[in-house]
Every structure is written in C-alpha cells, then in structure tokens.
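Taken together, the values in this text are just the output of simple stated rules run on the coordinates, not laboratory data. Predicted, not measured: the structure shown is a model, and the values here were computed from it. Cβ atoms are built from the backbone, for glycine too; each structure is taken alone.
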Structure I
Amino acid sequence: AKILEKMRVDVIEAGFAIASQGDFEAVQAVAKAVKDSTVCSLARALDKDIDRAGEAIKNTNSARIHTFIATSDIHMQMKLRMTPEEVVSQAVRSVKRATKFTNNIEFSPEDAGRSDIDFLCRIIEATIDAGATTINIPDTVGYNIPHQFGETMRELIERVPNSDKAIFSAHCHNDLGLAVSNSLSAVLNGARQIECTINGLGERAGNTSLEEVVMAVRTRQDIFGCDTNIDTKNILAASRLVSSITGFVVQPNKAIVGANAFAHEAGIHQDGILKHRETYEIMKAEDVGWHANTLVMGKHSGRNAFKVRMSELGVEFDSDEELNNAFSRFKALADKKHDIFDEDLQALVTEAQAESTEIIRLISL
C-alpha cells in the first residue's frame, strides 16, 4: 500500500472486508497507513457486507465503498436466482446504505460485458440517483473485444440521463489476453477510471496491467488526450515487490517491467540505439525505474555494439584488425553459448592477448 501511495495511485482497493477476518484487518491496516490515496473496501450488495466495509474504512482520510451485484441473465438466473426488478432494488438499497459511511460510493454491475444494454442503463441510472459517484463496468469473464467494450462504455455514458453525475470506470479480465486493450478502448470512449493491478495479477488469467495502461496513455497522449497522476519512476520497484510477495515471477518479455523490455540483441537494433535511442525505443527505461536500456550481447549483435560494450569494460582496440579478430572470436562463442556475460567478453581479450604474446625459449646458456 505504501508503494502504491508513493506511485500516487488514486484509489487503493484494499480488500473484501466481509470475506475473512484477515481481509477485514488488511483493509483496516491500509486505511490507517495510507494518507494520500483513497482506500476502498469491496462489498456485495448485502447489508452485512456494506456494514463490515464501512467499519473497516472508518479510520482513513478518504474512504470508498465499492458494492456490486450481477446483471447478466446467466448470473441473475443461475447464481442469484433473482428477477431483474429484484436486482435493481437490491443495488439501490446497498448504495443508499453505503452513504451512511461515506459519500464516495462505487457501483459495479457484475458481468456487465454479457449484460443487456437496456438493463444496464436502467440499473446505472437508479444507482447514481441513489448516491453512486463511480460506475464501474466489469468485463468479469474477459469476454469482450476492444471495439465492443468501447462501444458499450460510450453507449452507457450517452444513454444514462444522469451519467454526468458519476465517473465511469472499466474493470477488465485477461481471459482472451485483451484486458489492457479493452481498458484503453474504454478510455477512448469516456472512461476516466481504470481498475488494474501491478503485473496484471488477478483471478484466472489476470486483470488489467497497471504499468501497461499507464505507459500506453502517457506515451500516446496524442491519441488519448489525457494522462494519469502516476509517478512512473516507481513502477519497476512496485513490480518487483509484488513479484517477491506473491511468488509470481514476471516473464522476461513482459511489457514495461520484464527483464527484456528494454534489452536489445539484434545487431540492426543495437546500431540504431547507439546512434539515436528513439530509433528503437518509444519510451525511456529510466522513466519506469530501470537504470537504462541494455545491449544484450548475443549471436545477432553487430560489430559496433561489440566495440561499444568492450569500451565500457575498459577494452580499446589498437586497430581494425584487432577488433575484427576479437569480434570473430565473440561470434564463434555466441553460436555455442546463448548468454554472453561481461566475464566472457573479458576472457576473449585475455585469450587473444595470450596467443599474440611471443614465447621465448632458452635453448642453452
């Protein structure tokens, strides 16, 4: 929670207070520790959930209750066994009850991605009237595709008469690998809050990745026309902390925070990077917490990148012939060994120097 606050995350959903004593205490602890971010507790549209959430967040500077109820036909019929009228009534009752604890109320129609649009308009209008200040649209099972989810967001904002009284939000799951794309489509269509997680951690295939959304919006402000409050220089530290706590290793090719995100091995790319960073980089590694981009030495590396790396290691070549000989040795090694470390590069030079040293043997005195 502290590093999220340091990143200037607007709202921290700290837990599901009714779920367990541990969750309740976690929400309480975050509520007490955090001073600048809003602290939120999740709650089903049930009186006992709302009351427990309200108790958990009572000691924070800025509190929110996030209540939800399912709105898709399959959820209402098979899970809730409630009629649409009963669902609307329950949602309104819960939002009104939450206003006893805070005036910052978020409402989510669960499984909105598979819900009837007319019914969504109806329940959203009713919950805003009841006091909801944020309306979150969840693609709970990751079923939607970007243009579809964006159109849903835009249609809800346009059709709900009192939509101007609430901030619209997106909550996407990654079952089809589209959580970030769907979230960005929502932003393009009026959403002003995105629910996301560090490293895309979450149920099943995960949720929307915070680092990817933040850097997409910041890098392409020409498209999105907006930005976030996030201090991006803390992104890598947050990613590593979450990975350490959860035990989920970040894949090397993960955008923004993966070990290879700013690593260049291809010779053409390395040559371009050395001449001008923006030839192959659309953002600076330092902006998200890395020290700098990395030239990965391998079989695809070019002679210029090899020369620069050797110079960084304190090795200078007296002639092109000497450079070419060392580079040939490097290429031969790279064909046999996938990862070339600095020690390998230094050993190449040492071996070359040893072979070039003239050996004088004393035959007799």
Structure II
Amino acid sequence: MKLILSVEPIRFPLTGIGRYTYELASRLQKSSEITDLQLFAGRRFLPGLPQPSDQSDAVHGLKRFVQKNALAVEAYRRLMPFLRKRALQGYEEFIYHSPNYYLPPFAGRSVATFHDLSPFTWAHCHAPQIARYLQKELMLTLERADALITDSHYTRKELADYFAWPIERIHAVPLASSPEFYPRSPEMLRETLARHGLEPGGYSLFVGTIEPRKNIETLLDAYGRLPLALRQRWPLMLTGYHGWRSEAIHARIAQAQQQGWARYLGFAAAQDLPLLFAGARLFAFPSHYEGFGLPVLEAMSSGVPVVCSNSSSLPEVAGQAALMCAPDDVDGLTALLQRGLEDQAWRAAAVEQGLRHAGGFSWERCTQATLEVYRKVREGQ
C-alpha cells in the first residue's frame, strides 16, 4: 500500500493534533503494509519525520503571524491549494491522509481526520476570520474525501448528523496517551516540581488551551466555593497556551492567585508536563466540548484521579473511572472536586480503575484501526 501522510501538524512542543500525527507517522513508518510512505509538509515532501531541531523560532513566528492576521490568512488560503496541487501531481496511485481536517485537490483516493466540529458548533470560540476559513476548508474536505476518521464515536455521529454524510464512511479511531505519562514516585517528581514551586500531591491540575470552550471560569467558580483550607492545601494549577478571548480568564486566575489558591504556570515544557500530571492530587477538566479530551486519558495514565464534565466525547473517554457532572453545574462540580480531593477510598479506586481504563487505549491500536480504514478506501468500500 502506498501512502502520503501530511505531517504539517507536527510542531514542537507536540500538542493535540501534532501529537496524534507524530505518533501515527512513527508507527506507519514501521508497518509492513505500507510499501511506500511519503511524508508531505504543505507543499513539499520530507526525507524523514520532523524533529524539534528542524523548526526555528523564525518559522514559528511566521506561522503565528499568519494565524492572527486576516490578510495573511486569506493569502494563505488562496496560494496553498495551488502549491499543494502542483506538488502532488503524479501520485495518483497513493492514498492521501490528512490528519488535520484539510484535504488538498488530489487525483487519488483520500482520507481526512476530523477531530471535532468546533468551527461549526462552537464558532463563537474561534476568531471570526479563522472560523470562516476553517468552515470553507472543511466543506471542501467533505466533497473530496473517500472516508473520514474521527477520534470518538461521539464525533462520528455528530459529523454524520450535522452534514448528512454517510456514517458507514466515517470511522471512529480512538487516540491514546503516550508512554511518558505514567505514575511516578515523589522522589522522581520533586526536582522538577520544585522549579514550579510545587510538591508531589500538593495541587490540583488543569491542562488545556486557556479559552472559553474549556469552561475554566466555571472551574474557578467551583474551586472558589471549596473551603478555604482545602484550596490553600491543594491550590489549582493551570497550564496551556493562551487561546482566543482568554483575557477575562487570566484576570480571574490572577485574582485567585492573589487569594492564594490558584496559579497559571504558563505553557509547560514537554519534559515537565508528564511530571506535572503525575504529581497532581486531582485532575479537573470541565470542558464544554471535546472531540476526544486527551488530557483526561493522560491524567489516568499518570495514576491521577479525574473530575470532568459529562459533555460531548468525555464520557466515552473517561468511562466509569472519573467523577462527572454537567459542565455548567457549579454546585455539582464543587461537590465532586471536594470528594476527589478528600475521599481516600474513592481516590484509591479511581487510580486503579483509571490505569486499567487508560490501558485499553494505545497508539498501536490507533495505527491498526487507521490501516483498516486505508484498506477499505483502497478497495473502494
């Protein structure tokens, strides 16, 4: 089987879609079923999988400028399809897989991964020009794709219902946490956590982009209702990129920090993040909407109890191993946070159940299920 895999989403430090693409690509390189794997990066083919040393600050600065500048977004939208189409000429016997929604014009068969429908269902949580660009590109992908992959059964059904797309051509392929997320002893954690002013088991944790869709203000409301002694013993730490419309959220975090029960850690370095997970007393993730919710799985793999919302794909990802409530239920979330911090019997059971549940997900299974999608596309199913 001949495959072109777009590796454009791979940008270091790896997060979200970049992590998915990297894990998938590294395993497809070893697959005996793939006789010819071509790694495609926007308008050219690469000799190997991108590495951290390949990407300069200048490149990252240019990408950030394009993403935030409306004229640059429009110029990018007009120019890139032409460059991609020209680069892909002569590869018609290959299957093309885009792991990040967008399918360029391509004469052969093609597959795209849809991680969520937020540009349509949560458009108000994207910058307007970005939402419009994503909507146009995603509609073109639906016209071009022979098959679609989603991270969850929730998104599979949502995609089929929203666009009246044939559900038999949409395949749910769950993600996984990576090997660096595992339980660690306090001795293994102390040096790294000390750099952040933390101690093992001495804080609650939220990991994700600081943006309205993650429902962080509700988390702060709920945490602020906990007894003060509890908040001060286990303050809330938040780490992640600055998202769109995050100013009000950061103001709330700063206010809580002044009161001594919350702190924004910035974007955690890749080598620090697994240790921040493993050192947490509790992981809190009350997001409004997720196509998968990988941080929940990373917390469970790290041996950390989880409190999350019961919205979108999260019940599917968390299974029976987390405490869950409606995303806007502040009182309910407060009660679950308190139980998650104090109830020793539940905590012990949650750690064991979470590790067992997370063990049912793996990048090897993800890769094998993706290969099965390729087979069906090759055979015209």
Structure III
Amino acid sequence: MSPRLAVTLTPTHLRAILASGWRDVPGRTLDVAWSPEDPDSGITALREQVGGVDSIAVAVGLGLLHVKRVELPPAPDDARERMLALESERFFATPDPVVVALAPAGAVAFAVGAAALESWCAAFERWAPVVRVEAAPIAIARVMGPSASGDFQLEAAEGEHGFLSIRSGVVAAARRIPQAVEASPGAALPTRDGVAPSHLAAWGALLGAEGAERATLASPARRRAGAARRRRRLAVACVAAAAGLTLAAVSADRWRGRTLEALQGEVASRREAAAPGEAALAARARLDAEVALVARQAPARNTVLGALAAISSALPNDAVILSVHAVGRDWQVDGTAASAAALVPVLDRDGRFENVRALSASSRFRDGPRTRETFSIALRVRPRS
C-alpha cells in the first residue's frame, strides 16, 4: 500500500511528511519551495521526490490564513460554524469569497480565499485524493494532545510573528503579529512523536485525516465529498471484514472436519490395538463377578454345613440319615436307627437345637439280623452366639 502524505502550506514552502499506509507512524520529512500563486510547479517538484501516495492531508499555514476571534451564540460547534459561514463577510475583512473554519470548542475562526484554496486542492488532486484541509493551528492543537497548554511561536508570513495559544488542547488564540510591533511571543513548539516543530501542523492534519468534516477548511461540496468518501471506505472495510469472517469460518469448518477425521482415524487404530486388553478386562470382570457371588453365598453354605455337622455329631452312631430338608434354621431329618424313641431326647438335650419333635410314628423293620426303626424328626438350629 502506498504511503500517506501530509503537507503544510506556508507562503514560501511546502513542508511535507510521509506516513505508513496502515499506521500513524511518521516517516520522511521534506521541504520544497513553492508559490501560492503558482501551486503546480512546487507540487510537481514535491511529487518527483516522493512518488505515488495513497492520500494527501493539507494544513494551511498561519501565513495564508485570516484569523478572527468571534463571539457567537451558545450552540454546538456545527451550528456555530454554519453561522460563521453564512455571514463570513461580517467577520473577515476581505472582498473575495472565503472558506471558513471554527476551532473546536473555541472562539477562534480561520478563513482562506476560496479561489486560492480550490486551486491548491486541484493541483494536489492531480497527484492523489485530498482527504483533509484544515488550519495549521487546529492541526497543531490536535498533535499537542488534549491536556496541552501554553503559548507558542508559529511560522507566519514574511515580516510577521506567528502566535498560538493552546489551553487544555483547545485553540484559545492565534495571531499574525508584525515584527516591528513586538518581539517574537511564546515558546518554540516542542518535538512530538519524533516530528520536528516545522512539520507538526502537517503531522496533525494527517492524524485527523479520517475525522469528521467539522472544523475543516472545505467548501460544502468538498465536505459532502469527504463524507461520501468516508462512507465508501467504511463500506469497503465492512465488506472486507465480512469476507474475512466468512473465509475464517470456512477455514475453521474445514480445519474442524480434517481434525475430526484425523481423530476418528486415531481412535479406530487405538481401538484395534486395545482389543486384546479390552478382552482381558472383560474376562477379569466376569471372574470378579463370580468371586463376589461365591463370597456372598459362602456364609449361607457354611451355616448349612455347620448345622448338618451338628446334627450328625449329636445322633448316635447307629443312626442313619436318609434325607434332610432345611428351610432357614428349621430342619427335617429322616432316617433309621436302632431306637427311634431315644433320638428326640438326645437332640433336645443338645444346646445347639430347640423345638425338637417327632413328626410321625416310627415303624420297625428287620435289616438282616438287626431290628431297625424309622424316624422323622423336626428341629430348629439355634443361631451361633
């Protein structure tokens, strides 16, 4: 992108400064002799040294301005500036049409011949678009900052002192003083942003190039053109931003798709590699479940086996158990013995049992040389203490 150019017009010189096309960073400064009556020659010489530029901001030096302190009714700056333009002949002693500007938040007005200003702008516009034209004192107040205050010397016409008073960043006074009247008033302007005092007005105009048309030395037609240009730039910027966002969204969507595809591939490969481990974990889980089931059933088994062992140990040696049936702690024992009637007292005396009783009458039978009797006994196993 081409650099931007800002120029201060003095009665004898063009004081120019270049800046990046994207950032407000001052670059090279130049001084080229010129004549306000023949602007083309000086501007052509400057163009030969600089080359192509993107835009031009112009600060009209104090030596080319009419300055007047005005008293206007309280109103917004835009309205006060329209009052000034409507009756400019009341404030500026010149028979020719002028273009006027009112310092923001102040009472200092500036004017320049309309024909001369138009010839200067036309000469510059054969090089690049003129995006701003303003009075040098206003541009200097901008670059000094909103908290700046002081009285300063300013370049004016030959045989004159220039004076600028700034209070809290506002132009409080500006005058062209004949050198024969008094000594040079005020202090020298300081360096700002690395820009020498002689080029501060140009730098200030460049810093305000994208601002509103208020306080500019521009005819109504130029102000309308400037507003339209800013709207076009804003529209282009919005379209570019929208295109950038769309491109970013598309890129993000594609990136997300590629990332998802890569992740799915990685998951599939890792799942395949993990299959043996997953099978082993599943087998271990089954074994753990079986162990837990056995552990839950072990107390019940121990209780049954313990009760059966207690009944067996309590019965006489000649007793034969043919069947047992248990529901909880209630047991039924069926079998044969030499004396069925003796079994109930034996079991009842055993402290491990309670509620011992015969369920049915016994029957006697011969088992070879022996006589046997059947029994069916019910009892309850006492719980372990």
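Below is a table of values for the structure above.
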| quantity | calculated |
| --- | --- |
| Value 120, 25, 18, calculated as semi-axes √(5λ) of the Cα gyration tensor in Å, assigned to which of I, II, III | III |
| Answer label among I, II, III for the case where distance in nm of label points 7 Å out along Cα→Cβ at positions 141 and 285, calculated from the coordinates, equals 2.1 | II |
| Distance in nm of label points 7 Å out along Cα→Cβ at positions 53 and 253 derived as 4.5 - corresponding label from I, II, III | III |
